[in-house]
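Trainee: Scrolling down, you'll hit the structures one after another.
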Structure 1
Amino acid sequence: MSSQNQVAKRLQTELMQLMMDPISGVSAFPDGDDLTNWKGTVEGADNGVYADMQFTLSMAFPQNYPMAPPTVKFETPIFHPNIDMSGNICLDILKDKWSATYTVTTLLLSIQGLLETPNNDSPLNNQAAELWHNKGEFLVLAKRRYANLPIN
């Protein structure tokens, strides 16, 4: 079986898992007919900074998935210490801590967890990292960014 067929088979299995056993607050589906490009959604925690916010992600799966992680980016604007203004994410399981045992569900839940528990020691957005502990000011900027308004 070619690697492309193996990737497609794995992604079909993961899609079926997501459809048969949905998890509240996260979802993902192929973006059109190409099984290697997906759109995902992650909702903020009800009592967290991102409550009532839903974020769209793009996920591009490489030809050697699941041996290598997908490329994941936020498409919805977000103000977060570990996500830059272009939507790139600093998350260890998307880089050197990736494991072939991880799934799309694992990834979405990890990103959802990152929303409320950022790693301020490794920020992509220094302004967000500096303001994280000032919840009032942080929330103002997070809501402005979510609405795609300027934050400076």
Structure 2
Amino acid sequence: MIKSPVFKTVFIIIFVTLAVAFSSLLYFSYQDYVHPKHVYGRWIEVGAPPYRTEVLTLNSRGVYRNDRLIATQFEFDGKRITINTGGGRSIYQVAGTFDSPQLKRLEPNSPTQRFIKEGFEDTIDMQGGGAAKNRRAALSDHFGNQ
């Protein structure tokens, strides 16, 4: 009979210890996931002409647009970046892949803006345009060759 209460006590202690360890692991993993260090860096606008390309820099000191400070802080929830400035609120969504990190501006939604992290510019067409650009090229070829 002495073994039974001791066995139960040891089992409960092991179970509680494992539960606390697993909860701690989840908590610290989530804290790392939402840490802004994952979006720190220079983000270059995609699809804009070279003379009007916007560069957004996010770091621990704040948010810079074209090397000018626009906000001293920003919020990052793991998927979206919220920047509050005197001109209003901007929201960017993390998009792309691990090999081609991108940001898409959600708010304000006009004009549409996409950014790619500096160093990954070769993973996409920086001129943008997509289907519209292809249509223009096809029309130009069709009417230009006659």
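All of the numbers you see were taken from the coordinates with simple rules; none came from a lab. Predicted model, so just to flag it, every value in this text is computed and none were measured. Cβ atoms are built from the backbone, for glycine too; each structure is taken alone.
Trainee: Identify the structure, out of 1, 2, from whose coordinates Kirkwood radius over Cα pairs in Å was calculated to give 16.1. Numbers along the way, then the final one.
Mentor: Numbers: 1: 16.1; 2: 19.0.
Working through the options, I get structure 1.
Trainee: Further, regarding this structure: Comparing structures 1, 2 by distance in nm of label points 7 Å out along Cα→Cβ at positions 4 and 116, which one has the largest value?
Mentor: Once distance in nm of label points 7 Å out along Cα→Cβ at positions 4 and 116 is tallied for 1, 2, the winner is 2.
Trainee: So relative contact order in percent (Cα under 8 Å, 6 or more apart), computed for just one structure, reads 20; which one of 1, 2 is that? Intermediate values should be presented prior to the final figure.
Mentor: Details: 1: 20; 2: 17.
Label of the source structure: 1.
Trainee: If you work out distance in nm of label points 7 Å out along Cα→Cβ at positions 12 and 124 for 1, 2, which one comes out largest?
Mentor: Largest one: structure 2.
Trainee: Okay, next question. The value 31, 24, 18 for Cα extents along the principal axes in Å, for residues 36-91 alone was derived from one model only; which of 1, 2 is it? Show your work: numbers first, answer last.
Mentor: On the way: 1: 38, 18, 16; 2: 31, 24, 18.
Attributed to the structure labelled 2.
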